[in-house]
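Multiple structures are listed underneath, in structure tokens.
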Structure I
Amino acid sequence: MHINLTDKSYSLSIRMSPDGFSLSVYSEDNKVLFSERHDTGDTDLKQLLDSVCGSLPNIQSVSLIIVTDVYTLIPAIHFDQDKAKDFLQLQHPILTDASQVLYTYYKHADAMLIYAFNKQSIKAVQNIFQQINIQHHLHQLIEEHQNITGEQVSLWIRPEKIDCLASRGNNIQLFNSYPWQTEEDIIYHVLNILHHLHFNHETTKITIYRGNDIGTHPDNTLSNYIPLINIKNIPTDI
């Protein structure tokens, strides 16, 4: 990392996924000053983070975004901290001791998001930064459903996976991930969700989150069936 900006305050966003991680440095006015991505095994995470600390001694906040398919959302009334792993294993039975189980409570939905990621990767960050804000990659998507009125479906398009959250008001009806290879796969999943949840095609709001690395544009075809479609780019820090 070739930056030397030592006279101001900065925030650091670390985005981890099973195939690698990315680092983004933000100024006090939330402008991206630096961003880079590394594949798993390409760079030692601890060494890179040590370099960041040396270049930016005035880091005010650190966010760790966990990108993982290993997650489940349950009603908060059923949640038991000692059984968080058991809840997760009901949907993901291959969960091992190498994973650290995390969870976040969402008041508006009265629901608990439980998820897991490689324990050693998380520990590598925690060993360097004493205070860190850990979030699942779908945190913003869930948060933005807290003031929903009517029926809405949000799609988070990633390479080969699409995360779907469907809600009627504050009541979450569906929260799941599906594989996709073509634009037609995404369209099928959306129309299938609307059909099974009995959502009205004319009034349901569709929000599509898409990263810069996603070249497909399902909204072009979906607009033939659903008039209310909103497109949002996926920020690098969430």
Structure II
Amino acid sequence: MDLARNFLAEKSRACSYCELRSKGFCSHFSDSHKALLAEVSRLVTLESHKTLFRQGEETDSVYVVRTGMLRLYQRMLDGRRQVIGFAKAGDLLLFPLSERNDYSADALDSVYLCQFRRQDFHGLLQREPEVLSALAVVTHEELTRARSQIALLSQRKAEPKMAQFLLTLFESCARPDSNPANVPVRVPQADIADYLGMTVETVNRTMARLVREAIISVAKQGFDLLDTKRLRDIAES
């Protein structure tokens, strides 16, 4: 029985069995380097609404999201919370070269993650140039997303801003077997409002119109995209 449990535990965390091999952070590695990552990782779970780490704490681990979604946010000097993003499957959380967390992360639903001790990950960076190259690519992608977020916030009209946000969310959550496109987590409207610099009332009104016009549908467990062309037309208007 113990051998069976150990085998299943090893199987669950080994990169060779993970469906994210070709998505997100891990897609930048060869099979041999995925095996190295598997050796120093462990699978952890986080219940919905629980905090994974807090801004200002010492960075002792980095994470790759396997399933689920997390809210990423910072606390401003005046105490306000600012949502800065949503981490999804394949995303890397925290920077292994940083000594302290520069943001906090809360689970929006049940989340499974691969955890790497910072010192183990840092050791891989020093020994394996491919790991360092992958981190550089991820850093570039983060900068690209940050620029896109700045452009999104500069959009004054609520509907194009919301449409672009939803398109990005649907694309990042896309699965080959998902038709229609689906975001499997109900992102709170307050979080969307915080992220987009809008009021909750405006978010509610804009979402209601998209639902009424059969562009998206909203369920307890997430969103479905019903009309990609119309949502894209609104985003580009």
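Only the coordinates and a few stated rules stand behind these numbers; no lab work does. On a predicted model such as this, the values are computed, not experimentally measured, just so you know. Cβ atoms are built from the backbone, for glycine too; each structure is taken alone.
Structure notes:
- Source structure (of I, II) for helix-only ellipticity at 222 nm (-39500 (n - 2.57) for each DSSP H run of 4 or more, over all residues; to 500), computed value -13500: II
- Structure from which 0.95 was derived, FRET efficiency 1/(1 + (r/R0)^6) of positions 31 and 111 (r between Cβ atoms, R0 = 41 Å, to 0.05), options I, II: II
- Taking mean count of other Cβ atoms within 10 Å over residues 79-86 as the criterion, the top structure among I, II is II, with the largest value.
- Origin of the value 10.4, where Kirkwood radius over Cα pairs in Å, for residues 151-190 alone was derived from one of I, II: I
- When percent of Cα pairs over 20 Å apart, for residues 63-126 alone is calculated for each of the structures I, II, the largest result comes from II.
- For 0.4 (distance in nm of label points 7 Å out along Cα→Cβ at positions 87 and 103, calculated) the corresponding structure among I, II: I
- Here distance in nm of label points 7 Å out along Cα→Cβ at positions 135 and 215 was derived from just one of the structures I, II, and that gives 3.0; the source is I.
- Each of the structures I, II was assessed by distance in nm of label points 7 Å out along Cα→Cβ at positions 39 and 119; the largest value belongs to I.
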